[in-house]
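Undergrad: Okay, got some structures for you below.
Every number here is computed from the coordinates shown, using simple stated rules; none is lab data. This one's a predicted model, so the numbers in the text were calculated from it and none came from an experiment. Cβ atoms are built from the backbone, for glycine too; each structure is taken alone.
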Structure I
């Protein structure tokens, strides 16, 4: 399932089978396990794990543990902006990394280390820059501010475009319109989980106390239906 090092073609092919990615920013190991269990249960394949600004050995160990615990998931690194984060993703054995920015030195380092890195783009200039750097797959971010028609509108002035993952501020209901507009995949973040507040009755609170803390979050109920609608794409 792993890509040829540094070659995004494996990831692009995998997105053709299921053009959806989850971007997680868990605050603890238990939360990471819980979220991955929920996503695996509904059949999601691609999951990006945000790399801390200053990654430590504990994060690398956790990611390696998650990879062993969930071998059916295609884990990658999210929010890669520095060489230290890229190196941590490499040390954790992740299959790919995704960045919100277009940074030539970061792309060069990924090529040197034979890692698959998906750079972030927003403007036509950045898309052109990614093409000149030989990027076959990019991340359009933040996509919610642009709308699905934006990406296809670039084909006229720029010519053939790289494969694209739309990300940033999107919800389950946005996925199909973006795919219809020609992107290779859509990444969903915090919108995947819906906070489930504890009941006030019997929880020990008194009038005037702060509102009860938020308990575990549930998956957006629309996700399972969306994945079912995407399933025929994998049979093409």
Structure II
């Protein structure tokens, strides 16, 4: 059973993490954290899904509303994001506006090469041609800031199947009951969520982190010698 000291340490770590995410202004990290928090609520209350949903909604809502009304920088980032979504065609240099156009053009590239994509080496040129055709007033890019669209563009449907296997396999493989069951599902969920906002697995450091932490979480707990 977890001691009171350990529980207080967890609460302090949780509060510090929330505070750091709210003042940093990173939107993808906060969304990923809220997804993990929701999963934890359902893991801890697995036999009471309605209560789990209520707890998750209260925690997520409390963090979001608390951050919005308690932190000017966080509120500015949220308001700016909504404004850029609504008026993205008028704001070609805005971050969210650019991501919308990047995603649209990347999807167009995939629609023309749905099976195997255009290849990693031709992604930049394929996007440049699509950008000139549909959004010539926008600066061309080669990263759609969405890993799923990046894989669909570069490797097509076959690449997307391979990516799905990498991210979803830990959810369905059997594992020993060694206390790491929840952690094994947490890391894939985090990547699944944040890859909606950036091509994270295209980066060697993020990919290495995912591989190492996944391997570590799947190593069976070793018994200490008597």
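Undergrad: For volume of the Cα convex hull per residue in Å³, the calculated result is 168, so let me know which of I, II that is.
TA: The correct label is II.
Undergrad: Can you say which of I, II returns 0.95 when FRET efficiency 1/(1 + (r/R0)^6) of positions 21 and 93 (r between Cβ atoms, R0 = 30 Å, to 0.05) is computed?
TA: Traced to structure I.
Undergrad: Work out the source of -24000 here, i.e. which of I, II gives that when helix-only ellipticity at 222 nm (-39500 (n - 2.57) for each DSSP H run of 4 or more, over all residues; to 500) is computed.
TA: The correct label is II.
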